[in-house]
Structure I
Amino acid sequence: MILNFNHQFVGKIKAGTKVHTIRRDVHARWKPGIKIQLAMNARTRFYTQFDEKVCISVQDITILYKNERGEVHFIIDNNFLLGIWDRFAPENSINAEAITEFVRNDGFDNVDEFLKWFKRDFTGRIIHWTEMRY
């Protein structure tokens, strides 16, 4: 199956620093063993496949903006709380190191950049093409 990427992630995928991606997967189409065509400009005449991988595993992810105070909860596989990020006082975050590692593994330079991409509550799946798991 094709995974379309913004150009900002291509170099990080090729360098091996982006080791998974997060996508909505309402119909649970992503499963271990599925071939992944990593591409840019899908569904256009400028389509370019830049790599091919195999889906090693998938994990559920929920990102919840809990309140006006700025708490963002990162929940993996519906029960594992990766951590709580405090947008207004990052130094008060719970498990900040794990959250920072998670967003870097997804190709973002920092948590603020990640939260600009995922601006509101989100439920989806982490699609892994390496052995990395949370």
Structure II
Amino acid sequence: MSLDALKGKIEWAGKEAWYSGNVDALDEIYAQDMVSRRSPFPDIEGLPAVKQFIAAGRQGYSDIEADYEEFIAEGSSIAYRYTIRMKHTGTSPSLPVPPTGKDLILGGCVVVHVKDGKIVEEIEYSDYLGLLQQLGVVPPLG
């Protein structure tokens, strides 16, 4: 699969997984032995574990909408920015904060490395501090 084709598939699979819970859509773009790096969370090794992470994350949020922005592809890598809007309506095992009912925005950037047409590694840089401030877990700075 070309990098241009993969860019469209990244958005499609991400929306399928996060919007509707169809984590099997990720099979089209991720290698089974892929690694996902999402600081401050521990690395997630293997596509089945990534699917579990997304399913667990969906337990904490509803009304999820994502914008995929500014895709850049070079060599065997793709970088893109995203903005996710969601409502905090449950408790997620990955971020065990009681539901607040608040509307949240999470922005970030992801760099993926591709081999044989599949993503083998993704490195996410997201504003988790801003998310924790929106939830009221961390006070605003300044």
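Computing relative contact order in percent (Cα under 8 Å, 6 or more apart) across structures I, II gives 22 for structure II. Comparison across structures I, II (criterion: FRET efficiency 1/(1 + (r/R0)^6) of positions 28 and 44 (r between Cβ atoms, R0 = 25 Å, to 0.05)) gives the highest value for II. When helix-only ellipticity at 222 nm (-39500 (n - 2.57) for each DSSP H run of 4 or more, over all residues; to 500) is computed for each of I, II, the one that comes out at -5500 is I.
Could you figure out which one of I, II the value 2.4 for distance in nm of label points 7 Å out along Cα→Cβ at positions 68 and 108 was computed from? The value was obtained from structure I. Name the one structure among I, II that mean count of other Cβ atoms within 10 Å over residues 84-91 of 13.9 was derived from. Working through the options, I get structure I.
Every number in this text was worked out from the coordinates using simple rules, so none of it is lab data. Keep in mind it's a predicted model, so treat the numbers as computed, not measured. Cβ atoms are built from the backbone, for glycine too; each structure is taken alone.
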